[in-house]
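These are the structures in question, set out in turn.
Nothing in this text is a laboratory measurement; each read-out follows from the coordinates by a stated rule. Everything numeric in this text was worked out from a predicted model, so none of it was measured. Cβ atoms are built from the backbone, for glycine too; each structure is taken alone.
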Structure 1
Amino acid sequence: MPTKDIANDTIVSKLREAICRSVTLFEQGKDRYRVLTPFAFPDGDRFCPILMKTGSKWSFTDDGSTFMRITYRINDDSILAGTRGKVIEQAIQSFGLSNTGGVLSIPVTDADFGSALYGFTQAILRISDVALWNKHNPKSSFAEEFKKTIKEAVAAQNEYQFNWSDKLLDPKQVYPVDCRISARVPLFIFGVHNEAKCDSATIVIQHYRKKIDRFNTVVIYESQEEIGRKNVARLTDVADKQFASLPTAVDLKGYL
């Protein structure tokens, strides 16, 4: 059953405010909770990390499930080898995770449960995606086409910046924007290729709505019809303009 403890209800409130209303805690022992999130792996399984307290400190952990999932398809010895290993290590370091014998975790600092969970989730999903690269499942060219579309729509190169984060409001780069276009009212553009990225874009926009007075947002889907209706509905609530696919984004220049 979901926790009824007043202190932990406060944690739930913080998580729901930062992520979405569907986040729930399920008690699994003293100071240990399974966190039900809206995020999903490519195979459809939900990402449900553990929130646990050690002494006076809280942290999120995957209990070793991430690398366990990966080893179903990849030999243990090659998980952290070559380019795949470098990208995985980069994700671990950039999001502030710890890797203890294959168990990934992230501490909650300054009682900011929302940022910790979001950063942890993004790192785990990135690791899972990269780890399953293989020659039979090449990486989508959507990212490259997304950048090309923006470059063709924006007149000057110094007007846009890819993978942008606010240095003051987001020093740890937990809430990156796929592309920021400089203007009197800044424009944030997001490329959405799956449900996890759809939810991520929603959370990033919500985060900056609380921090920045004015900015506009544009969402470009790889294929909107392949994204779950609930996911699209949540993003629609916070986005200013959406393009259902890259071909329809040819109108981006006119919109700008």
Structure 2
Amino acid sequence: MTLSEWPALILAAGYGTRLRPLTNDRAKPAVPVAGVPLIIRLLRWLSRWGVQDVVINLHYKPQTITAVVGDGQLFGVNVRYSWEPSILGSAGGPARAFLLHDAERWLIVNGDTLTDVDLARLTDRHRSSGALVTLAVVPNPDPSRYGGVIVRDDVVTGFTPASRNPPDTCHFVGVQTVERSAFEGVPVDRRSESVGELYPRLIASQPGSVRAFVSNVRFFDIGMPDDYVTTSRSFEQANGPKRR
């Protein structure tokens, strides 16, 4: 299977509350980073890896995303939209979006981070491991700030909030590969979460089904206004991560 056979879902439905006032009049993925909307940077990155089909889920100020993305052809991909009348969360959103494509394996990308994760290695690792979910992670750069992923021999055994992080946790950088079957039974009409609900259930019922792809890649956080300024300056100075 090549990356052209992996559809990608970009999670873009959230309110972007922590980034206000920048998100008062636009969805967070529509905020420009060094002059280019974040969503466009993500689409170009996926296209350069060979991804052809992309679904974007929408709720908050959706027109600010659709107006710049359209059908995706300008950025080398085919884009469809999964509309959420109410926000369905990080598990419910994918469950609904998967109805738009018959693929059994997906890339899921958070709409608020940029990274240079090697997607070819990530997807190869996922395929060869037999995992239901593979999270791209890095050694936690700030356990007091970022929630942790507990990893033992590439197997995810749990998640911890920043307030209770042991020092050797990893940090999820917002890119993952999943089997469609991992989301079976997740309702498509009410909110549910992956890390908070679905993945702990998988870990408990099928040990080894949630795995980690650990590497030392860069990631650019855009969660808070200070993060946004730092990231924008990085892109202005260095033209962003590799392969963009």
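Annotations for the structure displayed:
- Calculated for structures 1, 2, volume of the Cα convex hull per residue in Å³ is largest in 1.
- In this comparison of 1, 2, the computed figure -7000 for helix-only ellipticity at 222 nm (-39500 (n - 2.57) for each DSSP H run of 4 or more, over all residues; to 500) is attributed to 2.
- Structures 1, 2, by relative contact order in percent (Cα under 8 Å, 6 or more apart): label with the highest value: 2
- In this comparison of 1, 2, the computed figure 7.8 for mean projected area of the Cα convex hull in nm², for residues 92-171 alone is attributed to 1.
- Source structure of the calculated read-out (Cα Rg over 2.2 N^0.38 Å, for residues 28-83 alone, 1.03) within 1, 2: 2.
- When distance in nm of label points 7 Å out along Cα→Cβ at positions 124 and 228 is computed across structures 1, 2, the figure 1.5 traces back to 1.
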